[in-house]
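Listed below are the structures to be examined.
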Structure P
Amino acid sequence: MIINCIAVDDEPLALGLVCAFIEQTPFLKLVGRYSSAVEALVGLQDQKVDLIFLDIQMPNLNGMELARVLDSRGANKPRIIFTTAYNQFAIEGYRVDALDYLLKPFNYEEFLHASNKALSYFELINRSNSSTVTASAAPAEEEEYLFLKIEYQLVRIALNEILYIEGLKDYVKIYLQDKEKPLLSLTSLKALEEKLPAKRFMRVHRSFIVSLNKINSITRNALQIGKVNITVGDQYKEAFGAFLSKWN
């Protein structure tokens, strides 16, 4: 597949280097180059752009501000790979859902590595969309996988491997069977709750969603999954009680 790209950087040498890297990468197509984020924002109104190689420190409108503007477009937004000399923006770049973060000065190998991440992302999205179209022409089947952003990559997680999910302030931890460490994703527990099938997962606490078929034991106010005990929050007791009645 071919990914339509633009490059945005107020430094002519840096802009020229990124453009040269794009042009020598077979699956990337350079459709615009801009020396400011304001110019890029105007240019984005006139053409389809899949991916932006975006500097951060620029006058008037910086790259992070442009990323926030584009983030409001939802699923139709172009994706971003930041190119910057300042590593303190890495976490903020993750918050605006950037695909990767290239720290200047970077070479072509590093650029290609980031570009391959973008290629994998777009191929995964295309396959997912194709599956959705196929499924719409057939009887509806429940999705068996969840796609989540994990460390700048879109990762496919099998629903039947999820034990429980813990919500933190800005992140969630997804605990999987046969995995020692949980996966960490920058999303909210509420957003995940909306994606998960209600007949298989239940919010039992302001900080926990559990996989119902992974529960080992249960009481009126708590449940156990493996060696972990999870208390049922007061506001979730009614729904949990309805589920509990099925066990009796």
Structure Q
Amino acid sequence: MIKTEKRNKTGIVSLNHPEKLNALSQEMVHGLVASLESFKEDKMRVIIIRAEPNKSNVWSAGHYIPELPENNQDPLGFNDPLEVLLRAIQRYPGPVITQIHGSVWGGACDLIMTSDISIGDTTTTLAITPAKLGVPYNASGICHFIARLGINQAKEMFFTARPIDAVLAERWGVINHIVEEDQLEAYTMEMAEHIATLSPLAISVIKEQFRILSNSQALSADVFEKIEGLRTMVWESNDYHEGIKAFREKRKPEFKGE
């Protein structure tokens, strides 16, 4: 499911499970986390996360829906494998660049938001889709989108669940650059190799400062408990179970707001 490669001081991780549209299953996510740990031990200064080409032109379909819990448990809790991966990306001591060809859905869109730099081509589209499944997205994930987009654009992406194309994604600051398909790999690699020539210690410290400062707004205990209470109301609802059931049955869900 995962291919890894080292080029000088750059570690490259490629998603490679086209049969499941590179959905972020527990197995795939564990492989990604392990790859980051291995690259850290080898002192890789920059990481590129990309996807192997596939016929469906999907970078990743996002969370692997069959693994979401149906027994009134938090579907996106602190120890969820995807949440562990996102924290690993944030805490990696060098820049993590996402190289995007094709469509990005759901939790994979959060991965893009959490990465340090994103480079896409003209095929790139991104959508965050918990509203299609009745999933109560978590506070940390929403903060990732607000930090990258601003609150107005973040609301639009969550409330409509519609994909945005590469041009809009660049305008909104989701991706840093749009390049032609045949230039994507070379452009991304050139940036990674350039960053790798700079001071790794300075960049590591600067990245950690970005992480700390962007997460510096404290929540009171009351506010945190209210957020958790609101989310619990959703994952225990009929709508949540209907969304998962409809996905399994390959039909459109019938949400009733209950």
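Every read-out reported here was derived from the displayed coordinates using simple, explicitly stated rules and does not represent laboratory data. Not measured: the values here are computed from a predicted model. Cβ atoms are built from the backbone, for glycine too; each structure is taken alone.
Between structures P, Q, where is mean count of other Cβ atoms within 10 Å over residues 100-107 highest?
On the way: P: 16.1; Q: 25.2.
Biggest value here belongs to Q.
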For which of the structures P, Q does the calculation of mean projected area of the Cα convex hull in nm², for residues 68-163 alone return 6.3? Q
Can you spot which of P, Q the value 30 was calculated from, given it is percent of Cα pairs over 35 Å apart? P
Top of P, Q by mean count of other Cβ atoms within 10 Å over residues 20-27, largest first: Q
Read-out helix-only ellipticity at 222 nm (-39500 (n - 2.57) for each DSSP H run of 4 or more, over all residues; to 500), computed value -14000, structure in P, Q: Q
Between structures P, Q, where is relative contact order in percent (Cα under 8 Å, 6 or more apart) highest? Q
Label whose coordinates, when FRET efficiency 1/(1 + (r/R0)^6) of positions 180 and 212 (r between Cβ atoms, R0 = 35 Å, to 0.05) is calculated, return 0.90 (choices P, Q): P
